[in-house]
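K.L.:
Each structure below is given as structure tokens.
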Structure 1
Amino acid sequence: MARPYRSVLYIPAANVRAMEKAQGLAADAIIFDLEDAVAPDAKVDARDALAAALTNDYGRRARIVRINGLDTEWGADDARAAAQMAGVDAVLIPKVNSPADLDRVVALTGDLPLWAMMETAAGMLNAAAIAAHPRLQGMVMGTNDLAKEIGSRFRPDRLAMMAGLGLCLLAAKAHGRVIVDGVFNAFKDEDGLRVECDQGRDMGFDGKTLIHPAQLEVANAAFAPTEAEIALARRQIAAFDEAVAAGQGVAVVDGKIVENLHVETAKATLAKADAIAAMGNA
């Protein structure tokens, strides 16, 4: 059963209290951040604090460590340290421009799966090659950095982001990688978050990165199958099985044709619902 990634919460590794609190939050995954959320003079101490925090029980939540780039004075040591930390599920690499950026980290992290921050124009153009890297497990959209690089303005419909989001989404799906959408900055704007989550879910993203625990409930709901979707999936599977038993290749549910491809989607919906149920309170 695949692990769900509906909600992927950033937690600063310099904030010991936040890391403790995260053990009880309803997040599917946590990104323990050594990069943007940590001031330069606190990075070494944050690395040590994270190593201590990860000796605690985070339940079923995926534990992902975002390191500093290897072009910084902290990146290589971050990567080596992450490989030795307890319970780390993956290492997240910032500003991945090409597969070569992943290759450089592989030598430092042993067998740990890698995730790639997709937040540069070069990364968008090389998304397919990045997604094809044999060690890559997931991709994270870094829409704030991408907007800065391309000079776009914020729009609620994210028109300026569509090319990059689409390229990365197609690349991830082509190679069976997890892909989660970028953050929504206005963490007190629940309605705006819901709109952006629904957009990301409709596009096909597996979940959304979040900057505040207050955003968890909206993201978890948006990226989970609804009761109506679960019920429809069950009816589609049952109807198709009956049609096949009767020697037919298609069924009809609610006036719509149900073929094998629809049944595969229905089974995926039920599998996701089961995986979410298995998370419980994580």
Structure 2
Amino acid sequence: MTVILVIGATGSVGRHVVSALAEGGYGVRALVRDPGRVPLPEGVEAVRGDLSAPETLAAALRGVDRVYLMWPGLPVEPRVVELIASHAERVVYLSADVADLADDEPAVIFHQEIERLIRKSGVRWTFVRAIDFAGNTLGWADQVRQGVVRWPYGRARRSLVHERDIADVAVRALTEDGHDGARHVVTGPESIAHAELVRLIGEELGIELRWEELAPAAAREQLTAAWGDAAFVDSSLRAWESFTHQPERVTDTVERVLGRPSRTFRSWVRDHAEDFR
């Protein structure tokens, strides 16, 4: 039986990867920090390990054929990639679509470094480069409950993607041929303005929900206090401002790989309605 290790098994994408692989009859091993506290589908093996401590990965990688890799913002450890390549024949890395960011942006440097390490390792690879997640709009949840979302750049058009579409593309890359060396950029089916996203959330929740434009300077102050990373806030604001002129791009990757259209933002809201409430 093919054994697939899922690194990032409890993440918003990884948990769907685990479920889909288990349902498909694959041997699934989930790398987690505390196996006793993580609910997993029946038949999935939980193995303790931590990307920040490469020496803990040996047991998880033993007998593994393929690896789904999500790197959760920790410092890059080249030894992790070396270990994966020494055990597995294929790795699918959840990267990011960084085409709209400058080359010196932290996110660009981070993902490019991991991709470079994987390419040099000799393992067969696929990069699933996801556009911004629809799930990030859950950052508006507290404001949604108050009936008004205050945010900058209401006209910024985004192509936010449902996390299940990302997972489905990753599973195909893990389980079928034809994806070696692919850089799959995964987006939602259309670009929708921030203010329109808010309207759709209110409509699906059946509540009165209003958009209120927030000045970029005020947004910078508030988001820096909330996120604690001024450089990331500035890069986000620059990107959103650019999307008021040129919408975030839309790809046909989901339809091409899966043979069906991408899930809409409206469907994502339906799936997560209780998270807003």
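None of the figures in this text is laboratory data; all of them are computed from the coordinates on show. Values in this document were obtained by computation on a predicted structure and should not be read as measured data. Cβ atoms are built from the backbone, for glycine too; each structure is taken alone.
K.L.:
Determine which structure produced the value 3.5 for distance in nm of label points 7 Å out along Cα→Cβ at positions 180 and 244, calculated from the coordinates; the candidates are 1, 2.
P.N.:
1
K.L.:
Continuing with this model, one more query. Thinking of 1, 2, which structure, once distance in nm of label points 7 Å out along Cα→Cβ at positions 52 and 140 is computed, gives back 3.3?
P.N.:
Source structure for this number: 2.
K.L.:
Now for a separate question. With mean count of other Cβ atoms within 10 Å over residues 28-35 coming out at 26.4, pick the structure among 1, 2 it was computed from.
P.N.:
So the calculation was done on 1.
K.L.:
Which structure, out of 1, 2, was distance in nm of label points 7 Å out along Cα→Cβ at positions 12 and 268 derived from, given a value of 3.8?
P.N.:
Source structure for this number: 1.
K.L.:
Here distance in nm of label points 7 Å out along Cα→Cβ at positions 20 and 172 was calculated and came to 0.9; which of the structures 1, 2 was it taken from?
P.N.:
Working through the options, I get structure 2.
K.L.:
Turning to a different aspect of this structure: When mean count of other Cβ atoms within 10 Å over residues 124-131 is calculated, the result is 23.1; to which of the structures 1, 2 does this value belong?
P.N.:
Answer for the origin of the read-out: 2.
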